[in-house]
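J.: Structures incoming, each one as C-alpha cells.
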Structure 1
C-alpha cells in the first residue's frame, strides 16, 4: 500500500511513520510537511534513507501539489494541523488556514482521484469542557469547542464527515486525548516540564493546576489509528484515550518525583483564557469494534519518556535554540 502522511515531521506524525514502516515494511510512505516551527526532520533521521520513505516539503493548501500527490497513493493519513492552544489564542489565522482550508484541499484531491481512503486525525478538545462528574466524551457527544484551535479542528471534522455523506468519500475520523512520548515539541506540557527541569528551571502551572486531562502514549495512539484504518467502518468516528485522567498539578508532581525535584520548582502562573476544566475519553466502542485498548501503563510510559529526553538532550536543545530549523534549510529552501 502507498500512503500519504501529512504533517509527518510533527510529533505524532513522525512517530506514526516510524511505527507504520516497522509494522508494514513493504508499504511506502510519502511524508508531506511544510516545516513550520513544529516540523522537525531531525525526528526522522533514522529512516530518511529507507527506500520506502520519501519526504516532500509542501503546503496542504497547495491545490496542484495535493492533487498530484494524492493521485499516487491508496491512503491519506491526515495529521497536518496547527495544534497549540496558546498560539491559537494569540492569533487564529494560521489555524483556520491549515486546519480547515488545508483539510478541504486534501478532501477535494481525494475526491478528484476517484475516492482515496482518507483517515482524519482529530482531538477530544472538539467536544468542549466536562464538569468533574460529567460522563466522558463518546462518539455521540455534541461538539462544543471553546478555543480557536479546537474550533478549527471541529470545523475540519465536520468537513470530513460531509464529504462522506455528499461525495461518498471513504473516510474515518479519530478523536484522541493528550499524547505524550518521544520527539514531542517542548512547548507541550510534558516535554516542556521535563526539559525545564533538566535545565534546572521552574515549570509553569496554569491557575491552581486543577484542570484535568487524559493522557495516552503516542505509540498506543498510532496503534489505534492502524486498527481504524484496517478494521474501522467507513464513515465512522472512533475515540482513542489512555484511561489516565490526571489534574495538571497531579501530573506535575509525578514528573517532579520521577526527576527527584521538589515542589519549589512549580511556578503558578495566570490561567489561560477559556481554559477547559476537564477532558475524558470513553473509547469503549473502539475497544468493542476493533479490539483496541491502550497498552502502555502511564507511569511506565512517562518514566521511559523522561529517560528519552535525558538521553537525547541534543535533540531538544536544538529545538529550544532554533538550530533544528537549519538542519534541512539549504536542501528544502
Structure 2
C-alpha cells in the first residue's frame, strides 16, 4: 500500500452569512469489499441523514477526495477527483468537468472565503487556480521546488492568502496562487494535511509524513513540532474544534487518534474503543459541540462526545475515508 496516496483531508466550509445546520458529507472508497466495475457503484460522496443513515450523493466517478461549497452560494459545489475537478451550479443535481485532460489526481479544493471567485486546488501534479469560482482553471506552480501537493487551505483573514502542503514543506501565497514562497520553518517533509482554527485564525495545525504534527501560532508564518507521541508517524488527519481553540486532534497510520486540550502543549492517545489504530480522517462537528468524528481504515466511521474517551459506531463499514465535509446552507 502506498501510504502517500492515502493522505486525507478535512474541509470545514464556513460561510460569511447566516446558515442553517450544516449538511454532513463523507468522501470514501469502499475498499474492503470493492466491486469490480468501470464506474464506482459503492464509493464517492455520502450524505448523513437525520436518522444516521448515509445516502450516496453526486456523480459516480473515480477517486473523489472531498467536496467544496461556495461560501456565499451553496448551489455551487466543486469535487476534487482522480479525473480532475467536477462542478455543479445547481446544488448537485447536474455536474460537469471543468478541468482539461492534463489535470489529474486532484486532492483538495479551497474557496477564498473573502473572495469566492478565487479558488485553489492541490493536485499530485502541482496546484491549480481559478478566478471564476471553479468554471475554468490555470496552473499555479510558480516558486515551488516540488510539485506534489496534497492539501491547501485559504486563509480566512486575508484574501489571496493560502497555505499549501508539498513534499518540500509548507508554501504560502499572498497573490491568489500566482506565486509561492516556502515557509522557512515549515517541516522538511511531505505535508499531508493543513487546518486553520475557526476560533483563532492565528492557530494552524499540520500533519506530515514521518514527522508527526506541527503547530503555528502566528498564522502559518512559523512552525514548530508538537506531540512527541506521534513525532515519527504519518499523520493524515488533523482537526481543530470550531468551538474551542484549545482542542486539537490528529490521527494516522498506527497512530490512532491523539487529542490535545491545551493548544498542543500535551497530547493523549484516545484510540481505545476503535477497531484499528489506522485513522485517515478526523473532524470536530460544528453543530454538535464537543463531537469528534473519525474514519478508520476499512472498519467504518466512529464518533465521540467525550474527546475520544468512548466511541460510537457511525456507519460506512468497509470504507477508506478521504474527507469529512460540513456544508452549511446559506440563508437568503
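J.: Quick one: semi-axes √(5λ) of the Cα gyration tensor in Å came out at 30, 24, 19 when computed from one of 1, 2, so which one is it? Could the numbers behind the result be given before it?
T.: Values: 1: 30, 24, 19; 2: 25, 24, 19.
Going label by label, the one that fits is 1.
J.: Which structure, out of 1, 2, was helix-only ellipticity at 222 nm (-39500 (n - 2.57) for each DSSP H run of 4 or more, over all residues; to 500) calculated from, if the result is -11000? Present the calculation step by step, with values, prior to reporting the outcome.
T.: Working: 1: -11000; 2: 0.
This value belongs to structure 1.
J.: Mean count of other Cβ atoms within 10 Å over residues 83-90 was computed and gave 17.0; which structure, 1, 2, did it come from?
T.: 1
J.: Given 0.80 as the derived value for FRET efficiency 1/(1 + (r/R0)^6) of positions 67 and 251 (r between Cβ atoms, R0 = 25 Å, to 0.05), which of the supplied structures 1, 2 does it correspond to? All intermediate terms of the calculation are to be shown ahead of the outcome.
T.: Details: 1: 0.05; 2: 0.80.
The value was obtained from structure 2.
J.: Quick check: 1.5 is what I get for distance in nm of label points 7 Å out along Cα→Cβ at positions 203 and 299, calculated from one of 1, 2. Which structure matches?
T.: Values: 1: 1.5; 2: 2.9.
Only structure 1 yields this read-out.
Only the coordinates and a few stated rules stand behind these numbers; no lab work does. Computed from a predicted model, the values in this text were never measured in an experiment. Cβ atoms are built from the backbone, for glycine too; each structure is taken alone.
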